[in-house]
1. For the read-out FRET efficiency 1/(1 + (r/R0)^6) of positions 47 and 71 (r between Cβ atoms, R0 = 25 Å, to 0.05), a value of 0.40 was computed from one structure; give its label from 1, 2.
2. Can you tell which of 1, 2 yields 3.5 when distance in nm of label points 7 Å out along Cα→Cβ at positions 151 and 191 is derived from it?
3. Comparing FRET efficiency 1/(1 + (r/R0)^6) of positions 7 and 167 (r between Cβ atoms, R0 = 30 Å, to 0.05) across structures 1, 2, which is largest?
4. Which of 1, 2 yields 3.3 for distance in nm of label points 7 Å out along Cα→Cβ at positions 39 and 175, as computed?
5. One of 1, 2 was used to calculate distance in nm of label points 7 Å out along Cα→Cβ at positions 23 and 183, giving 2.7; which?
6. Thinking of 1, 2, which structure, once Cα extents along the principal axes in Å is computed, gives back 54, 39, 29?
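None of the figures in this text is laboratory data; all of them are computed from the coordinates on show. Since the model is a prediction, treat every value here as computed from it, not as a measurement. Cβ atoms are built from the backbone, for glycine too; each structure is taken alone.
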Structure 1
Amino acid sequence: MIDDVKRALAVMAHPDDVDFSAAGTIATWTDAGVEVTYLMVTDGDAGGFDEDVPRSEMAPLRRAEQVAAATCVGVTDVRFLGYPDGQVEPTLGLRRDIARVIRQVRPDRVVIPSPERNYQRLAPGHPDHRAVGSAALDAVYPDARNPYAFPELRAEGHEAWTVREVWISGGPALDHFVDITGVFNRKLAALRAHASQTAHHDDLEGMLRGWLGATARRGGLGDDRLAEAFQIVPAA
């Protein structure tokens, strides 16, 4: 794991994905002075549980929720690509769009969802998650670093950039556990900001403590700790 990180980029499929998977970890980074940018591939327009909210209002609502959630963990740069929720595929166009943001932000570290299906729990393997994970990995290597990939990006003024490290949230081969016990309340606040997605939970805090406590025990951090888990992939 590199320890001289100045900038990080989280590339996720939907608003709230980063908060469920990595908001606690990101809070520890921003506290340490790391500049973090969020890139959401979709606006989450197919989400929500309140049928009284018109579909036309869901995308702007979820954008606003993500911006509010980001501030809870010290992130102010939140970007959206506007792909249709539920229809994301790892196309060349998506790779180019992610590579463009990598070249703009020039991060040392990129956080992504797993490109692989989880056969123990279906939800983490949502097709959009897998598509974004796959496209983001390809954008990191080789697209963003290759000056001859997507020449239109150089024409736009975005020179090649080499990411040094990728953190895959949730695996597939977990090898790094981040103790987020001290920043748990900020992660909880971020998720509560996604009211369209979380307000229906009777005990959101209890659910999170159960998940994160199990993760901490899996990582050997102890019974009284809360943790998020990743697989770290060297990319330089």
Structure 2
Amino acid sequence: MRIKDCNWKMVEEYLRHDDRAVLPLGSIEQHAGLSLAVDATLSEAVAVQAAQPLGVPVFPAQPYGFTPTYMAYPGTMTLRLETLLAVLRDLIGSLHAHGFRRVLIVNGHGGNNGAGSLLQELGRELPGMQLRWHNWWAAPRTIGFVHETDPQASHASWMENFAGLTRLEGVSQPASPKPLVDYARMALMSPQAKREYLGDGCYGGHYEKDEATMTRLWNIAVDETREQIEAPWLDSE
């Protein structure tokens, strides 16, 4: 269930019988011809669909993440890493204060992974708190299907191009695939040099796929995310 569809009394009642919650995490950054909000949109959408049959609440995505190397692309918004850590600390602390004890972070942006180590620290500081980090797009079966379908697929390619979620009306995608970028070379670049190297911002692969392929990818991602919610946790206090 989506927290946006609940009032406080409903959450209080839920906590009488369950202490799980899902917190999506994204970023606002360039994704070639796709929405700037790809990472926030998809992390929340996959979390909502995964949690729905379980009745576990999903909070609105924390939309802003750590993405300084895209700042040459207008519309990108970045937090400093220390700011992201502080925001996550406050959000997880709020969940703990209300009685949530088993929390899945569904992350939609690779640049946020530096904040994943915070979970171990908070697990020690907050009594009874269990925290799990899930990069939904990089889960084994999800990324396995992507690479089987298109070995060059990466950031801002078809694997993030979903109708009704991240695809923009009136924006046409290139018909030809893009060769995969040189990650090692790109890691040394300034934001402006990175923009000059990437051009439109896609890292490689086809720009779009047929709806049957997209539906299959989405279903795999939802299933793997649901497995993380249902996976064994320690006995809660």
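1. 2
2. Considering all the candidates, the number was obtained from 2.
3. Biggest value here belongs to 1.
4. Clearly, the read-out refers to 2.
5. So the calculation was done on 2.
6. 2
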